[in-house]
Each structure stands twice: as C-alpha cells, then as structure tokens.
Structure 1
Amino acid sequence: MTQADPSAAPGATHGLRWVLLTLCVTEITSWGVLYYAFTVLSEQISADTGWSAPTATAAFSAGLVTAALVGIPVGRWLDRIGPRWIMTAGSILGTLSVLAVGAAPNYGCFLAAWVLAGVAMSATFYAPAFAALTRFFGTDAVRALTVLTLVAGFSSTVFAPLTAALSAQMSWRHTYLVLAAVMAVITIPAHVFGLRRPWPPVTTAHHHVEAPGRTARSGPFLALIAAFALAGLASYAVIANMVPLMSQRGISTGAAAVALGLGGAGQVLGRLGYRTLVRRVGVVPRTVIVMAGVAVATALLGLFSAYAALVAVAIGAGVMRGIMTLLQATAVTERWGSTHYGHLSGILSAPIMIATAVGPFVGAALASLLGSYAAMFVALGAIAAAGALVAVATRPRAETPAPIVGVS
C-alpha cells in the first residue's frame, strides 16, 4: 500500500478531510443525476416519446459502456495531473449532457446525449474518486475509501425521491433541466475548490516499477479483470432481476421492493466490515472468498422460495456487493502499488461498468432461455463461482514495493 509522508505540513489533515468531504458530496450528486435519475424517469420517457423501454434503456446502457471505455485513458491522465481538472471537466460535460438528454428531439440525439454522458461518468464516478483518495491518503486510503462508498451509497436515497417529486410536478425534460442545474451548482465549484491540493508525487526509491502496459498484459492482471467481470455481472444482474424473480414466486412488487431495499442496507454492512477483513485476510484469499460469497448468495436466491429466506439472502448478497466495491478500489494498490493506480484501475473498471450495463439484458435473456428467473439466478451463481476460481490466479509474479506518496 502507499505510504503518506509523516512530515506533512500543518493543516494537511484538515485539507485531506476537505478532499474527502468534497468527493462524498460530488459522488452523491454525480451518481444521482447521471445514473439514478434515469431509473426513475425511464417509464415516463417511454410514455412521452413512444420509444419502448428496452430502446430507451439501450441508450442509457450505451452511456455506461462509453464510460467503461473512456475510463482507461482518463485513468492514465489522472495519474499524471491529478483529479482536480479532470473531475471539473467531467462535471461541466455532465451538466451539458443532461441538458442534451432533456432537449433531445429524436432518438438519435437522445442516444448521442447519453454517449456524451458516458464520457462525463468516466471523469466523475468512482474510478477517479478512488484514484484521488488512494494517492492523497496513502496508508489511510482504506478508511477514506470506506467513508466515500458509505456516504455515496445514499445517492439513490437522495436522488430517487427527489427525481420522483420533480417528475410529479413537471415533465421528464424539465426534470432533467433542474437536475442539470443541481449538478452544475454543486459539483463544478466543489471540484475546482475542493481538490486544490497539489497532486502528491510517487517515488519507488531503489526499486524498479513495472510499466503499466506490461502489468496490464500480465496473467495475474488479466485474471483479475476476468474475475471481476464474471462476479460483477452476476452481482449487478441480481439488482435488476430481483423483483421479477419474486413476482414469479407470487410475492407482491411492494414486498419485493422491500427485499431489494434491505439488500442495499446489506451493502452498508459489508463496507463497514471491510477494514477488519483487510487486516485479517490476504488480498488473494479475500478476493476468492468475497466472489465465492457472491456466487453462493446469487444461487440461493434461485433455490429458496420462502419470502423470509429470500430477504435474508438478499441482505447477504448486498453485503457481498458492498465489499466488492471496496475490493475493486484496493485491488490494484495491494498487488502492484499506487504508481500507476489511475491507469490500471481504469482498465480494471471497464469490464465492471460494462457488466453494470449488460447485466439486466443478460439476466432477462438467461431467464427466457432457461424458462424461469429461478434457474437464471442459479446460472448466475455458477458464473460468479467461475470468477472466484479465476481469482485464485491474481497473485502478482513478484512482490511490488510499496511506493512512497509525499503529502504536500
């Protein structure tokens, strides 16, 4: 892990707290406006435009895939210049893209607006925030990452009801106009002023650090990508297909929504316990255990039929999902150090973001192919289990020395 310079200047701790507070606020807002608002407005968009729900969702998914691909060069730039201007540019672009979504006169413009939003996501979502905290906080990064993911996890709690309240009073287009203003007012100045700290240099005295391109082509890194892609696909497909699964079991939509919400509470529990897990379990065994947990929880959702059992397993699946977020955030640093964290994390994040985009479609397709959502969940559990097996091969070929991060 990275190490912070103990000779930090007076006021450094206060400055780091300001960085963390800034990113907590901007992540809640960015995820709320660019991601969760669509989940609330999609039905209204389809009703107003005549586009089918899958067609409207496909445009949104195109944005997520764009974010995954653009995130790779964004991570490389972030390593060089830091998060301040990259995340500020992402906020500006996000504001413009949301305005474009709301003003789109036809489906082609709607699709193009979401692709633009995807570029903004790559510069405002978790990946750049994780890179910033990893470099700024050094050895205390796990605590900072835990706080960020805990707080940002309330994005849907804040923006889903806010978006619903706005859309009850105005059209979806005007709702996006208001949300664009919210994003501009909150995130642009926050990134400009809250991330002003100098970007700490990273040095690896007396040691050679492998070039990021070589690391990205290595067997352990490719195994890490495959493991997260497989486990991530199963994990995110669970969210999208939980309600249909319970509906097939005769459980009401309201009760299914409660189970899904309790799964979100499980994510919080998982993140709270992650620091203890880091202290007690090595990085590779930890990765295997968590992904195996995703596999077991996903399969059990397909095997159980009693509501109480499904709720209990949904909470367990949420715990695993919450840990997975932090597992991803620390995966690169714990194996290869933080020198090229932004670049390598961008590559690692790409398949996870793509899994987020295609998870609902894969789940629905498997349910159709296998004849039921229950069988689909068992199949997803097998996919996650394959990810856990691949994770065994993610140990680097040689120990990477921990870079020293200077704190200015």
Structure 2
Amino acid sequence: MAPVPDEELLKKQLTRMQGQQFADNNINGKGVRIAVFDAGFPGVDKHEAFKHLRDGKKILKTWDFVKNREFVYAYSSHGTSTLSCITGIYKGIPIGLATESEFLLARTEMSNREPLSEEENWLAAAEWADKNGADIISSSLGYTYHRYFTKDMDGKKSLVTRAANMAASKGMLVINSAGNEGNTKWKFIGAPADADSVLSIGGIAPESNYRISFSSYGPTADKRMKPNVCAFGTAFVAGKVGFTTASGTSFSCPLISGFAACAWQTHRNLTNMELFKEIEKSGDLYPYFDYAHGFGVPQADYFIKCNTKSEISNIPPFTYEVKDGFLEVSITGFPEEDTLNVITDEKEVLLYYNIQKPDNSLRFYYVIAVYSKKPLQIDLSKVPKGDKINLFYKRHLETYQN
C-alpha cells in the first residue's frame, strides 16, 4: 500500500519560511535558473509533480556525468525528491517555492558507492552549470568518512569544497546540505558544506522547531560558523512514483534553494554573495547563532519588506539579573506562579543561549523550552572570564559580558 501523503507537513514546510508571503506577491522564482546535482531523477519526465516544468519547458538541459550522456531520468529517486522540494506541486499546492524557475539537472552520484570520481563529477557539473547560465546550485550531497577526517573539513582540503568555492567565485549561489552525521561518530558537517562560500543548510524537526537529531553540527575544522541557516529536515516530497515523507538535510537544502530563488527574484541586483548574507540576516534567530541552527530559518517577510524584519515590541520579552554569582533570566509578562506556559506557538517557547569565547567561537550552546517565569540560571563561576553569554528569546537578543 502506498503511504498516505502528509498534507499537514506539506503546508508547514513552506509556512515555516513564510512562503505564503512570496506567493501573495507573485514571487515564485521566475527568471532564476537552478542547477540540481544529485544521483538521478527517475520519473521527473513523467511525474505529476513536475508537469508544470514539462509544460513550460523549464528543464533546459540535463547531463549524466557518470554515464556521459543526456538522459538522467533513472537511477536513485533521491534527486526526484530533492527537486520536488524546490519546485514540485501536489494537487495545486506547492511543495517547494520556486515553481517558475528554470532547471539544469545533473547526475553526479553513483548512489551505491562514494568514489573520488563523484567529486570530479561535481566539479565538472559546476563548470557545466556556469556555462549554461545557472544562478543557483542546489546540492544535497556530502563527502565525509569515506576518505576524509573531521580535521579535513577546513574549507580547503577536499576537491569538492574547492570546486564549490570556485563555483561561487563565478557568481553562482551554492547551497548544500550540512549532512546527516549529527548522531554518528563523525558528528560534524561534510564537504562541500565546509566551504566558506557555500550556504550550508541544517535541519530542524517539524514537531519541535529545533535541530533534528541527525543534522550535522558545525563549526568547521578552522572554527567558522556552520550551518548558515536551516529548514525542515523532514519534508513532504515526490517519490519515484507518488508522494511520500522523507528525512535528511538533503531536503532542508532544496527547501532553502527554492526560498533563495524567490529571494533573488525580489532583488535581482544582488550578487550571489550579497544574497548569501541577506538570507542569513533573514534567519529568525539572527543575529544570534549556534552550531546547530546557524542563524535559524530564513523568513520571506525580510525580502518582501525590503530587507527589514517585522516590527518587534518595544517591551523586551525577557530580562536578566546577576544575583549571588548566578545570571537569572525572567520572562516578561509570565504568570507569577510557576505554571506551564500556555503559549501555543511552538516557535515562541524556545530560549536559545550560548557561551562565546573572546575569539567569537562558541564554547557551548543550548536550547531550552520555557515553562516558567524563571527558566534559566547560569552559574557564572563556571563561565570563563572574558566570555560572553548570549541570550535569545522571541527575536530579542541580550548579551552579558562575564
């Protein structure tokens, strides 16, 4: 029996990025060309999710860098699913935001092994994408323990990382999944997500709105912040046939790729790296960051409202005081009695905080649910002198210098 499509998830994966604001303003990625690198695209030439692409002749070119031929509509359905998170449509409802973008489809992966030739294919595909006018590269691929150590994730070592930086230098916005090693011995992001010019995408769980268990952590080996932003790590997708639910930063990446196409449509004068920075600024945690979420989930209103965020209340949502060697956080307007929080919006009940070293790298970072007026006490004797404590709640950031 075919799985029952999760239509509630379908709506949430775009709503979480305020996707409706793009739709309401007729922003759909039109005029932006996206190259998708993956392990195959079976069914894209027939699947109902991509009928609008076929009817509009939006798939401009294809190339299989493994077999050295044009045909890509076979092999792993991973690419079919990632493409759907950029541009697919289910019963008139968008799966991804860039339903009017143009596409270049490249098969670079063998899917059953991880030979170095896949990185060489990625490089060749990047050159091909540039030659064919790509604005964005969406790559839900990564290379880790098969031939690297975590110390190699320094933005310089791997061929594919150097290829990704080269692609960015040509003017393409390169977007790559952070990886699914967060609950393994490897733990950290892979290549090319470690590249400084790659927008690396982490995953959050739809039910909790914070890091999903498998999403790879930052920072890079040379202590740069990664991931840059995040989106749902479980998504409604098109399969080889029909529709299903799939998990991995493979799907948070193309959700952001569709978002990026729409963002660029609103500001076509931006360079790729200017857009990179603006997407970071649109994150719902910005300017706070950590090594699990980056700057958070990008928000469409930032681009619709010309690079400004929605107004924030003049009343801070929390305060803090230092008392008897402890930093204590108090939630503004919370009932005096220590009762369960009655706020129903899940995004609104999370308090983020980190301990930042003098070199700006993070010593620790945490996310806690707010269920009481005083949800957090930090023993300052355990925080090294010179470190900062950054506190973020309801889009409000406070910093304490120890």
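Work out the source of 0.96 here, i.e. which of 1, 2 gives that when Rg/Rh (Cα atoms, Kirkwood Rh) is computed. Could you put the intermediate results ahead of the total?
Numbers: 1: 0.96; 2: 0.99.
Going label by label, the one that fits is 1.
Given a value of 24, 21, 18 for semi-axes √(5λ) of the Cα gyration tensor in Å, for residues 126-317 alone, calculated from one of 1, 2, which structure does it belong to? Don't skip to the answer; put the middle values down first.
Details: 1: 34, 28, 15; 2: 24, 21, 18.
Answer for the origin of the read-out: 2.
13.0 is what came out when mean count of other Cβ atoms within 10 Å over residues 46-53 was calculated for one structure; which of 1, 2 is it?
On the way: 1: 13.0; 2: 18.4.
It was calculated from structure 1.
Taking mean count of other Cβ atoms within 10 Å over residues 134-141 from the coordinates of each of 1, 2, which one would give 28.1?
It traces back to 2.
Which one of 1, 2 has helix-only ellipticity at 222 nm (-39500 (n - 2.57) for each DSSP H run of 4 or more, over all residues; to 500), as calculated from the coordinates, equal to -6500?
So the calculation was done on 2.
Please state which of the structures 1, 2 yields 3.2 when distance in nm of label points 7 Å out along Cα→Cβ at positions 198 and 326 is computed from it.
Source structure for this number: 1.
State the single structure among 1, 2 that was used to calculate relative contact order in percent (Cα under 8 Å, 6 or more apart), giving 30. Please list the in-between numbers first.
On the way: 1: 30; 2: 15.
Source structure: 1.
Can you spot which of 1, 2 the value 18.5 was calculated from, given it is mean count of other Cβ atoms within 10 Å over residues 22-29? Don't skip to the answer; put the middle values down first.
Working: 1: 23.1; 2: 18.5.
It must be structure 2, since only it matches.
Since every read-out is calculated from the coordinates, none of them should be taken as a lab result. All values derive from a computational prediction rather than experimental measurement. Cβ atoms are built from the backbone, for glycine too; each structure is taken alone.
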